[in-house]
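Next up: some structures, all given as structure tokens.
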Structure P
């Protein structure tokens, strides 16, 4: 196929994709897709309805049950995420409890199969820490068998490494209500149904179990991230030290924890950051007998649900709308002039403009937050958590859209976004997501989750740093007078971070996507935008890595296991998202006539459906190296960006 033929085919694919995007753009200007994947979210939501005595209609109950059973594997178990090939005692146990609390009978075949698998694995005493914790709240486990989460940590000076201010925001807001529950040893009152579930889950006899012995007792399925020796020693020390904590100190710690919880809720309009702390905080208000806060909680909590035709699922955020809209606009604005749908751009920019975080938090450091004004969240403004790469991608979209808008983006808003990004740069030169690294990196050894890796610190990440470099380079070009010295220095430091973290094979490892393809495909365009020439050894080695990963069908693809094993493991066939990302990176660093680019584009055009969309793809995203999470709009936004980049160069 010659160049003119390929251009014709890509142009046709682009028009069909644009037609699909026009049809699916929401009235608010965004694109909305389910942000689901983890299998521990919906059980916790269902459990929260029971614990807080929140009414559930028969229709809602039927759909929740269908959603809980949807990921069940053939052996009866339920894994960590929707595409798990093996179960976990953690998710299987809390799913069983949720199903029973929703009124399902123990002799239903799916429940009998699930219960038998839990028994074969050793019963819930073999569950990961979060599973034991949730069951303890339900009075289906004993607190003496749970890893301690003392609320007194909030009373420690801020220089103490394990003071929560030094822990990643994503984790801190989850462990905040957990510390409250643990400090009170709160359990819901035991009723006949819970007594029955105890008997069903623990055939060895609930009252015969020596709970402290099972704190670190884990099934292989739930032992993904081993505990460090120092963590085990520390947990033992905390359990013994707790006996000597005066009751007045415990009460003071609980009051402070609740103050932090109320702060988080009030300054996110009760949307909260994500569903785990949203459910937990809702329960805390129930325990505190705060009916108005409980009412506000239940007004917002259903936003986390996604209604499929035949079942209900629970999302990892209320949406991914800012993120997906920014990527989509970046593709649209770089199309040939005759293709550009200006109304789509105007509506998308309206959504971005309306969801920039414009209000600063009051006294943020007192409540362990960083300044947030000027940033963009992942989902919507009310969430209130500004994120570095969400801000970068939104700036790339909004600033790049200016030629097609009737009114330029306010310079103050752009400047606020830039200053927010600059304030989040880490000492190593890179950027993470919702936080800077404020504590020592070694506190990672205190990760007690068993199933999530690298959770204690919001490290710098290659993909986030690549996004930010691209945005700052655009700002430097469009607004050279804006924070001139700070932007130049930040770019230099970002390049340093990517230089120091490039692997010997030329790749970069990602954390929020799978995995080496994803990281490399963001790092290379970021370096090029920052002014690194195409013949620089860093670029050459990165390109070589991507070229070596191309599959016989012309596409790219990587298996999720590469994230855990920390080495590239190609998939058996090409996938849409990694192929589009690789094409974008190769076009940013080389010629559009490269045969690898041609084969990648042919793969995308061949894969596209007649309606302009792309077929369902394996889950492309993950968090904390172990749990997959959906980004269903990637299969549209990234091919659009690839098509636009090719058409601009051809």
Structure Q
């Protein structure tokens, strides 16, 4: 295609992106920013023979559109439709499944070395954002790639943001590079001048060669990458198709690792997204003409309640500090950051560092609260175990987006946290049934002198005034109703479904005890054993994988207590990665509904039992 045709195609793609994401939600601003970059990559490189790896992957929509999936793009992020992230099962053009940041250079280096070992000949391109570059894994890969000297192209997509504006020294460094593009002409002229000077003996040659190195430090913003062993090219205008194409073609001809610094604008081409790229990073449906995102009606979200409660506690205790990893808005800490800027730390996309820094703060007498999404906290497993739990430090982990999260799919579902936290000695794990309990649990956790994790789901609470006094006895489960036929032990948002199921079961003569477990570690041993001895059927219900989860903990407890005369059923997610679908669809699919619990207890579908569905 001619460059004029490519420009027209870019405009068509932007229109398709806006139309589709406005209808069903998704990552709009990141994709609008990489339209020209994606077209240039596919113009220069021959995918899927050449390998293009998208870091995180939330900017891969354009890639999907131009690799044969535009006809199905209307199914984006829907059950059975196009994934919102690269998915090898979906297309050979999706080289590697990504959804968490800072992985692309490591993946690219592995592919490149496999190519070399197998004697094959293809190009490998890793596209990484400046936000993802704050992750330690990216630097580990850069260091190793520079050492190995294999052919690898890294495209640094620099839009000055990850989800929220980037923070840290690296962001400042890249800003200096962006502000000084004219230095590159000076560098080129200087190198040509030095090369033209006659070499009068070996001493003179060494002198000029050393001078060239000294001057390079003074005039090349990309010296960091050059010192890591990369050839640095840029900054390049990420919306200039001709310049992008020429630069990528030049990089493809070079030997060894190359880093291309591309400047793009997040939200490019849609004014509301350009003006507010944070809101339009990952956005629900919106009105195209105005960019207005409908405000949800009803009770506050768990995230909002967490943020407000932490503000309340921080006003009373100046030792409380908050830490997040590039997710200030997403974790509800924007007000805290504004009110207590000296006590708020956004460490960038560096979850492991966030946890270990919290350990240091706790060791020095502070009360750190680490607010991170469940699926991202997985990245800090060893830091939680070694740097917090081993030393019994009072760090509170506010685990947002626990359970299934909907359309972002398997890379973002938070269904593994109980399993990997439960085996850590010394940690207390709590799960609130509603936003009221979340508030109480957080206030209590801040008074404990030990590690605490509180997991809570995405979305709105159950409603009601937060000032309502509720009984919260630390370490104790809550018995909500009693019945002699079965006992349902439910966790978190499953408690409400268990109560609804008990009402349905009562209509067919089955009377159930419903218990809000609240604590996963330590379990309320007394309450669980008491009801296991009184009823013939015990059911556990959790928004988590069954392997190693709450139900597993109950089984272990009863086995240790020698209780074998109760039938135990567990409801949760099977031993597989959970697919993309809305939260209600996933709950329905895996039986985590009032009807699903009814069927498990009654032994028959609700429609057969009562004539209704």
Structure R
């Protein structure tokens, strides 16, 4: 139903909801909280964490002071905890509080702390008596991602109305399966993901919703796999002596892992069935040369191949790499580049070249799958960084040809057991060794006291002609959490680094043209330091970048940090990664030190799974965009395996289900398949 069917949601509120892509009641019910406001046990002042909302039990130790300044009234209160540690409490424009506090009275104050010189200060904290706070400890308030004008209370009110008035469908998952796998009902899951009374309820709800996302994803994957198994190979790619000559002339030797994978690709493309293969390899393992060999082989056999990259900058870099390779080895292959920012005239010229078969290799972004592109004889479709596209875009690219071979390249370090489930429609090849000429990245995990040393080291690397990445988890300062942010951090660096250092910032909210311009200037060496969010995780290759400094590193998942780290170490010079842990939590140091010890993405991913738990629901997600709202392939690895087991059991008739149970399950699965197919056909 339309979002305006909810009581209290008129046209203006509906417009606000639309800004966060909520147009229907179905969109709203799946708009899960990004966090919960939980009233945890009070902590001692010496153990306060500046990145969290904390509660402190204190006794008022001095008479409150009322100050007037800059048209504001300020109430200052000094309180002490049971260890006699002082805390300065400040409220603005609330003069009546002066009479609320008397020396010797006990309260619990809740808020965020900051440091003003030697003082530990809490501004505008909530105030509770001990009895009031005890009641609050039994509550969990959902916190939703918002847009300007849309309040958290507005979303909560709408969500309550929807849940109270929903006509719940019968659960598609049979009772016997829910019992075997300890899963709550879908009704209970929806209610308790939005309004849990305690953490255990939220965990159980999240577990069920993650399971649902996985099993539906697996069903879609299995559908494509069944389709692909029966597709005959219309484009038999025979081995060409010029490819073997090219491999021998390369300025580097292929690793044993690369040779093994290349042989698998060759065998597939020359076989009786269409190739559907995932090339999985750590950052820098040499996947691109495998793609190049495959595309050139297709071109030499008289067909076309396309490579779709996640960003324009990476597409252009791939294009330049291919052009140089083909010119250097004098190969009779023509290449086209197709991106969204090209003019209509430029696009039309390339469309004609592609349709007439003049271009053999076509490299681009999403522009490759738009309606105006008609291929002459597309025999191979490659997607780079699969987790940025998802199955829908991959299939859309395949639809442009008559059952072309499919290759997917991914640097996401997912353990093989999980990759087999997630990429159920693909055969999997793994490049598990790095080229011999790659110097291992040197890593260090430091606290905030190391920053000045880090800045001096950055100055030194810039003086040697190298470039630097600085990664922050946020775009701007937020009321919800104090983390380094790209805009303010850029200003801080301008004051800390040597004059004339060229510093730019980059984040996902920028317009695409501006993002591309900044990334291209950085790639061209015109920017010394790029301060960025994780938007640079994929999409840029700068061999001259030798240092990455990650602020608030404990906020990221390890697999995500490893992906980021892959932006350096791409050239001949020694590269470094500095992880700044701004938290006092010992567990964060334990996690980050895994990165300190290893550059192996597969090892890191498996270790991350062991250390992360359901509480990391609140952390930064690291699975990439695979179409999951809740599920995370690392945190929820067990649920992913269970979903695969259930799908196998149901399709293999290991459960004795009634006809009605079978029908309900099939209806729900086919709904998801229909959505996926509609998305592809768009």
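We did not get these values from a lab; they are worked out from the coordinates using the rules stated. Computed from a predicted model, the values in this text were never measured in an experiment. Cβ atoms are built from the backbone, for glycine too; each structure is taken alone.
When distance in nm of label points 7 Å out along Cα→Cβ at positions 289 and 409 is compared over structures P, Q, R, which one is greatest? If you can, show how the numbers build up before the last one.
Details: P: 5.1; Q: 3.4; R: 1.2.
Largest calculated value belongs to P.
Going by distance in nm of label points 7 Å out along Cα→Cβ at positions 321 and 505, which of structures P, Q, R comes out largest?
Working: P: 4.0; Q: 4.8; R: 3.1.
The maximum falls on structure Q.
Given a computed value of 74, 42, 41 for Cα extents along the principal axes in Å, for residues 225-360 alone, which structure among P, Q, R does it belong to?
Values: P: 74, 42, 41; Q: 60, 47, 19; R: 43, 39, 29.
It must be structure P, since only it matches.
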